[in-house]
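Below are structures written as structure tokens.
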Structure I
Amino acid sequence: MNFIPSPYPAVECRLDILRSNVAQITQRCHAAGIQVAGVIKGVNGRYPLAKQFELGGCDQIASSRLEQIYEAKKANLRGPFLLVRIPMLSEVPNVVRLCDITLASEPALLSALNEECLQQGKRLKVILMADLGDLREGFWNRSDLVETALYMENNLSGLELAGVGTNLGCYGSIRPTVEKMNELVEAAEAVESAIGRQLTWISGGATSSYVLVNDGVMPERINHLRIGENILLARDLQTDWGIGTMKYLRMDAFTLKAEVIEVKEKPSHPVGEIFMDAFGNFPTYTDRGMRRRALLGLGKLDLGDIHKLLPKDAGIEVLGGSSDHTILDIQDVTTPLKVGDLVEFDLNYSTLLFLTSSKSVTLRYFDGEREVAEGEAL
């Protein structure tokens, strides 16, 4: 017996919009002397989407997941390929086999990578990471960074010390500023002074660092960024940061369509003794009387945090849900919904990340009005 996938829920992906976003960002970065590593992790490396990063002019294709880099190479994307998560020791053989560049911060990892490079007859480029306060990956003490760089340069012939980089705004929520970028430049220049040559890259971070490019204040020596969200959705900086000068980027490359499976009028407050939900949370509820509600055929298993959904239609309020259901308040919608109707949502980075990895969600690709098959190269 064959399984026939359901058409919904579905994410409709506009390749032309995505390609335009890539081109807009790479052109502005290139004009500032900055290379762009396009991070395909946010769409789980799906080929038609990853291809737009190449077509739009990215200098490298980047992911934190080796399986996505493997699929990109298998689909004949050009690369070079950058691993943007510090690799595990258990991943070393695949890192050397699949990647051209990796981030690193541990001497033990560098030794293992070097040994594997010598065995495979390859030379791997490495960007050493410096922690500037976000407290994720990287050397905290500059002396440790310089010492490791010097050891690499003189003893690890299978590796090329290609750059120094940092990450900001992910764990510690530290804002990238001109001061932080200058701090990174100083760290890189300390490395350059120790090894006696100039580094290929000083990698100034991810989407949040692009603000400095947009505002024309990025320090000159920063010549590399790793950008994902601001290409895919262009929402964080424009909506959450309130930066209104990025109108050249579109936020509508992805639309979620979900099917209504129930419409009923029910109390807005649960009836009975309230305890704990299926995920171990103790939520609170507001009693607004009887309200009209709709259930959708998708849930946390598909998209993670249901509350981050962004309904396109006015009057729809996301109440919450379970593993398999999303519950909407539709009391104030202009056109009443019925079973079988579709509700459309804009997405943010986390919901896009989950949806593109769910086997229960259909992805449909469009280049303008033309639908494109999964394996079709544009």
Structure II
Amino acid sequence: MKMDKAEIRYPMVEMDLVKFRNNVDQAVMRCSKIGISLAGVIKGFTGIPEGARVFADAGCKFIASSRLEQIQRAIDYGVRASYMLIRIPMLSEISEVIRITDISLNSEVAVLKSLNEEALKQDKTHKVILMTDLGDLREGFWDKKELLDAAILVENELSGLELAGIGTNLGCYGSVKATPEKMNELIADAEMIEEAIGRRLDIISGGATSSFPMVINGTMPPRINNLRIGEGIILAKDLKDLYGLDMSFMHQDIFTLKAEVIEVKNKPTYPKGELAFDAFGKAGTYEDRGIRKKALLGIGKVDFAYLDMIYPRDKGAKIIGASSDHLIIDIEDMERKLKVGDIMEFDLSYAAIVFTTNSQNVKIVCK
């Protein structure tokens, strides 16, 4: 969208919705070919509602987030979809979970009972996916009997709930790789439940972006029929850099960080005086390279958190440090000659997208 000059404010993150739609279309197409539906996860860009709408328009079965406020924003924006909560519900938010979501991931019987009670109160039927922990050691039932007992409880006694299926998560905490063997473990858990309840489960959700490589390379076991993907669609960079996959069919520059230059000066590269700690209580390390031209930008660690996860697009620019609200860049070897008021652009890692889009100091623009 074209902005009036008075509306332009930096720092800014631009989201290219055309490129984003291409990535969603590519993921939906590749998954649907092998019978897999997608939950489009919006938490990676802090639930920007325009992004949620693209997920819905492109045919994602669910719009998913770990944060209820992001789901509410999408609903308020008019995005018509089935909504999935992908963090285990807190007991303190049960009423809202039933009110605004259609399905949730679960691993605690106490929570299931509370969801059931609230669903009956609101005269709704809420779908649940029981999570099984296959070794990544985040959420999910570890004990198979406990998983089976919970499934039987939901199926036979909790009339406000519908047992939609089971799922797992891999790679988010324990760095456990999503493999065909892990997917077959999940399928075995599903078949154990199906034998006990006497019907097939609707959903076997095989994880998130870390499971997407099996779709791309054709190794996903056939009974897996759902994935919950955010990062692999909105960025695709990790799939290329960490998994070595050819991601040329997806854009990796959907998000652009723009920050304004507020100072340009020649300065030493090594601090002068007795050294102690920086603003975050860390002892800094510095390289003495003599006097160099530096640019100071009006953005800082409170906006992007990790210095090594934002990447200047200007050739020759090198990030050398940051404080809470300032980014320091060596521009001595930069081809473009910067002056105060100029704008620098950066590519972002997934972590940086999460932080910048979640910062109240960073303007979000969709185009």
Quick check: 5.7 is what I get for distance in nm of label points 7 Å out along Cα→Cβ at positions 141 and 293, calculated from one of I, II. Which structure matches?
I
For distance in nm of label points 7 Å out along Cα→Cβ at positions 53 and 69, structure among I, II ranking highest is II
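All of the numbers you see were taken from the coordinates with simple rules; none came from a lab. Here the structure is a predicted model, which is why all the values come from computation and not from measurement. Cβ atoms are built from the backbone, for glycine too; each structure is taken alone.
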